[in-house]
Structure 1
Amino acid sequence: MIVARHLALALSLSALAAPVTPAARAQPAGIPQLRYEPDLTIPAREHLIRSSALFAVSRRGVIVVPAAMSGEPLRAFTPDGKRLEWKTRARRGEDREFITVVQMGWIGDSLWVEDRIWDHAVVLDTAGVVVKSYERPSWIRPRWRDRRKYPLFSDMYWRAIYPDGTMLVVPQQPRALFDTPDFDRGSTHLLRVDADGVIQRTIARVPSADARMLLRDGQRRWWINVPFFPRTHWQVSADGRRIAVASPLVTASDSGAFVVTLLDENGDTMFTRRYVSPTARLTPATVDSVLRKVAAFGRYSAESIRDTLRKQIPAYLSPVQGVDVGVDHSVWVWVRPRDPTVRDRIALVLDSLGTVVGTATLPRTLQVPVYSVDHVWGVQISEVNSRERDVVRLRRTPPREALEKRQLEAR
């Protein structure tokens, strides 16, 4: 038996009330190219900054990065690059307050840090002092009246912590004690829970994986991902106040089109709009080269499996490769370059209302960046020596200033 299981690309959001507006259907003509130039460099070696995938920038421009020095886990800098003398204790000594830094976010101007070793999250004030700690709930669980709406969950990922002590989490490992017919196990659920793990409400529900096909042969099962099937991408802002979801459209008439939805922390829709980005049609040769690797399984021949997969492959490549939410709640949709040889990352930049600001091109040597319409922060990797890395901030350059700079460089 072959069971084809498509994870629906249509969003299932708690309050998706805003329709796609006609004015947003057409891609604006003459989208400006946004240019960003370095205006601040913080030498990593000088400040003993650890090269990692963690980076945080507050709404006031304070930069926080992990430190390479044991006992002082974080380095904080003012918006003009001056180091802040934080008094955070970690790793060594009996009075240590956390050991590892695996995730960071903001509660206003306070920083929260997830510590996986002690399985808790700590909140640091603007001086770097730990002022509060949240233990990881043993279970994410529903109220009794919601027992048929949600199962129990034995694990979860933190995505945000709010001033009232509630949290935005992605629950994992469901355990059903009662029938939960309305709970979709094929989706990723973003839930608002209290500090004890009691579920308050669903904020968003998005597809959790690519479309897959299940093959069954007796007691054996085999999942196969449908090649080239468009993924829905989502991201939560560092302060937890915005959730962006970018969903590619799959029909041939919608080639290059995708829908972006921005939610607030309560699941209310800030905007839902349709955009278009250039994309390429999948050629038969490209599809055949991938399907050729599919082998037979049990009583199913390789050819029958390939034919079933072929019917589910879209006509066009998805233009969407990711989505991020900026410090200013701008939305950065990472799109596929027109030229497949281009290694730079290209983003369609939207403001907090969904209006197109422009397109930005950033080098792949700029890692773990944090965004706003006017600035980009990140760790710059040297093209000469990949071990040489500095914290940098890029400033959006006005078109006239950028033109004058290019003219000077051309002389």
Structure 2
Amino acid sequence: MKSDKELKITYIEALKSRAEILSLVGNNEKALQDSKSAVQEALNTDNDQCKAEVFELMANIHTKISDYKSMYSYAKKALELYKSTKDSKGQSAAIGYIGDYYLYSGEVKKALKYAQKSAEISRKTDDPESISNSISNIGIIYSDFLNDFDRALECHKETLDIGRQIGDKQIQAASLNNIANIYQLRGDLQKASEYFTKAISIAESIGDKEGIASIYNNIGVINFFSGSIDDAVVCFERSLIIRKEIGDRRGVSICLHNMGFILEEAGKSAEALESYKKALKIREDINDMFGVAETLINLGKYYRRHKEYDKSLKSFKRAEQLKNNLRETKGYIKARIGIAQVYKDTGRITESEKMFRKLIGRTDIEPKSYFESVKNLYQIINVKNSRRAEKLLKRAEEYFRSEEENELAEKIRELSKIKRVKD
């Protein structure tokens, strides 16, 4: 017959198991209730391993509902207890959550350090699921935050192999989704679509709501870039419904941000602005600084198109500051381009010209941002000195040819055929 202590541990295990199942099917509200009950029970025991596992579960569920401060707090508690019980697998998981906290707070280098430490520990445990989780985190940092697609692809292909070896369909679906996202970021929409199709098929077969929502959002992006705006809206709306249902606030903000862009392209300006504002509010509430900056850039573009220049400049400048603090070069340059464009539109030509000249002089500027800067600078100097303007275009075309950016090189040639191009 079991003792009272053993019965209590059995009860806690039952609460944990039910919470995990509820979370898996997207019922994070009830999962959180069971987890809180498990915490209360565990605190009345002297079993550190039990406490650590419950704290880890709380970290996991708070991640899914985008409460990153609470996630961090529980992960730190779990880590200390796992150290005392010498549970390497648990330590790896807790360190991974701490890394996630730093990632969403904008401290990418710190996040990568924690993700790599988590992977180092997990490999020693020889636990496939633990290894997969930590390697996946590294891959996401490389692709979504550091633009290192080759390393990211290596990570997600490894997790896909792990998922197939152990027959874990959730890992397989997540890995396929991540691989597809890399191909989408690289511009290979056909290959991305193939992987998304495989991912959604697996995710739906196991009822993985979190995975389904993520994949639908990504398919929506593919549909948009393929010119299927109506299909894109349908995908974003499906994703949004699921993410609201499971309490994924960060996911909701991603959908609202994307829908803002789509709605604006469809000519629904008022709805687009409302969607952006909702996305921004959520991202501020959950301290997603990368997300805040991205939405501010889109708002800056929106206000500029509608000639609300004060609001546009305010949005771009705030985004510029955030991107600079986050040391995220790509977004920082986009914000700087936005500021320079507003200066150009409002007659602050000297300031605008100086900014564009500095931008095209950067060695870390991406081709599309370089083109945008050259185009605007050409429009400024062509008014007063057409020869200098032509020399600018010639250098830009040579640069794009050397970088095998032939499409952008042809756009530069088109600019040279007319005296002034409206922005």
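Computed from the coordinates by the stated procedures, all read-outs in this text should not be read as laboratory data. Bear in mind the structure is a predicted one, so any value in this text is a computation, not a measurement. Cβ atoms are built from the backbone, for glycine too; each structure is taken alone.
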State the single structure among 1, 2 that was used to calculate distance in nm of label points 7 Å out along Cα→Cβ at positions 79 and 391, giving 5.6. 2
Structures 1, 2, by Rg/Rh (Cα atoms, Kirkwood Rh), for residues 271-334 alone: label with the highest value: 1
When relative contact order in percent (Cα under 8 Å, 6 or more apart) is compared over structures 1, 2, which one is greatest? 1
Comparing mean projected area of the Cα convex hull in nm² across structures 1, 2, the largest value goes to 1
Where does the value 15.9, 53 come from, among 1, 2, when Rg and Dmax of the Cα atoms in Å, for residues 63-150 alone is the thing being computed? 1
Here helix-only ellipticity at 222 nm (-39500 (n - 2.57) for each DSSP H run of 4 or more, over all residues; to 500) was calculated and came to -28000; which of the structures 1, 2 was it taken from? 2
